[in-house]
Structure 1
C-alpha cells in the first residue's frame, strides 16, 4: 500500500476504500503513516510495515558534466532538484518562496532550482509566481513526463533533492535519491521523516519558506554535503529488495494462519 486514502480527498473515497479493504486478506504498507490510516478501516487483518525498496535499476551515476550536457544545462552551476508530479500538496509554491528568500540573502549565486515533472496543476500559476518573485533566470521548469532513461541525468547533476510537501505518506522519489547518493531536504510530514533521517541523509524542516530555505542552505554547504553523501552506504541496506521479498513472504504466511 502506497496510500490508503488519496491526497486530494473526495466524498466517495471512504466507502470505496472500505469495499476494497474487505476484499483483501492482508496488507503491506510502506510508511507508518499509511499504517495508521489503514487502522481506520480495519484492525483485524494481518499487516506488515515494509518501506519502499531502493530504485536501483537506473545504473551507476553519470559524470556530472555528461549529465549537464545531455540536459543542455551548465555544468558550472549548482542545482537543487524538485522531481515528480507537480500537485498542490507537494508544495512547489512554498519552495519557490523559499528560493526567493535565499536569493534576497545572496545565497543563490551560481545556483539554480530545477522543477522536473508533469504539472497536474496549472503550470501558468507557477510561472506567474516565478515572474512575481523575479526568479525567471533562477528556476528551470521541465514540464513533462520524465522517462526512466532520463532520470539518471537529473540525479547525477543535482546537489540535493527537495521535497517541500504539505502532506505526505511516503515518496518513491526518496528511493531514487538514496540510490544516487543525493542529499535530501524534506518537510516533517507523513512518512518522509521515516526515510529522510535528519542530519544523516539530509535535513528535515517545516513546510514554510523560512524553514525550507534554511535546510537547503545547510545541505548545500560542501562539507555538510560530503558528510551526508558518505552516510548513504550505511542507509541503503535498510531498503534492499530482499527485505521487501521477505516481508511479502511473511505476510502470506500470516494470512494462512
Structure 2
C-alpha cells in the first residue's frame, strides 16, 4: 500500500488501492487502521500525563448566584522580592567608600525599578482579567457557547491602557475557570451577525462546525457547502469559503480525507 499506492492511500482512495493490489476493501481498511496507529517519527521523544499540564496564571471563582466573580493571581509559590539588607546598610552607612556607595545606589535604584515593574505587571494582569470577566460574564456564568465577540481594543478602552500592553499581558497566560483552563487569547475573537441580527463570536460558530463534523456519517462525510447550508438553517449565514477557512483553522481535513470505509 505504501510502496505502490501511496498517493491513493494518502487521499483515501480505498477502492483504487483495493483494485491495484487485488485485495478487498476490508483488507484495505484493516491495513489503513494499522498504519494510522504507527508513529512516523519515533524519535520525537515522550512525556507522560504528569508532564503534560498547564499551570494557570489566574483563577476566576464564582462567589454568588447573582453573577459575582472573584479574580486571583495563581502565584502563591512565587517568592516576594526585596532588597538585600547588606546593601541597604552599605548605602546608609557613613563609612562606605564613595565609589562603592555610588555603585550600590545604582543597583538599589535598579532593584526598586524591577520590583515595582513586577507589582505593576501583576496589577495590570488582574485589571485585564477583571475587565474580561465583566465583558464575558455570560461565558463565566453559563459556559463556552455563550462567548461574546471581543477584541483587544475593547479591554484597552475599558481599563484605559494601550492595546499593545493588553496584548503583552495576555500573551501566553492561562486562566482557570468553572468550565476549564483557557488561554486568555481564547476570549478575543471576531464578531459575526446571525440571521436574527445578534452579534456572536466566531468561536461559537467554529465550535458548532466541529460538532457537525464530529456527528457526520464517516462513510459519507459532509462537504463544505453542505455544512454551510446546515449552519445557515441554524441562523449562521456564512459562505462555503468561510466554512473552509474555519475548518482549516480547526485542523479538520477535507471531505475526502475524513471518509472512512
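For which of 1, 2 does FRET efficiency 1/(1 + (r/R0)^6) of positions 99 and 155 (r between Cβ atoms, R0 = 35 Å, to 0.05), calculated from the coordinates, equal 0.95? Working through the options, I get structure 1.
Can you tell which of 1, 2 yields 175 when volume of the Cα convex hull per residue in Å³, for residues 3-106 alone is derived from it? Attributed to the structure labelled 1. Given structures 1, 2, which gives the highest value for relative contact order in percent (Cα under 8 Å, 6 or more apart)? Evaluating relative contact order in percent (Cα under 8 Å, 6 or more apart) on every structure, the highest lands on 1.
If helix-only ellipticity at 222 nm (-39500 (n - 2.57) for each DSSP H run of 4 or more, over all residues; to 500) comes out at -12500 when worked out from the coordinates, which of 1, 2 was used?
1
Taking volume of the Cα convex hull per residue in Å³ as the criterion, which structure among 1, 2 has the greatest value? Can you show the working numbers first?
Working: 1: 131; 2: 231.
Greatest value across 1, 2: structure 2.
Bear in mind these aren't lab numbers, they're just calculated from the coordinates by the rules spelled out. Just so you know, these numbers come straight off a predicted model, no measurement behind them. Cβ atoms are built from the backbone, for glycine too; each structure is taken alone.
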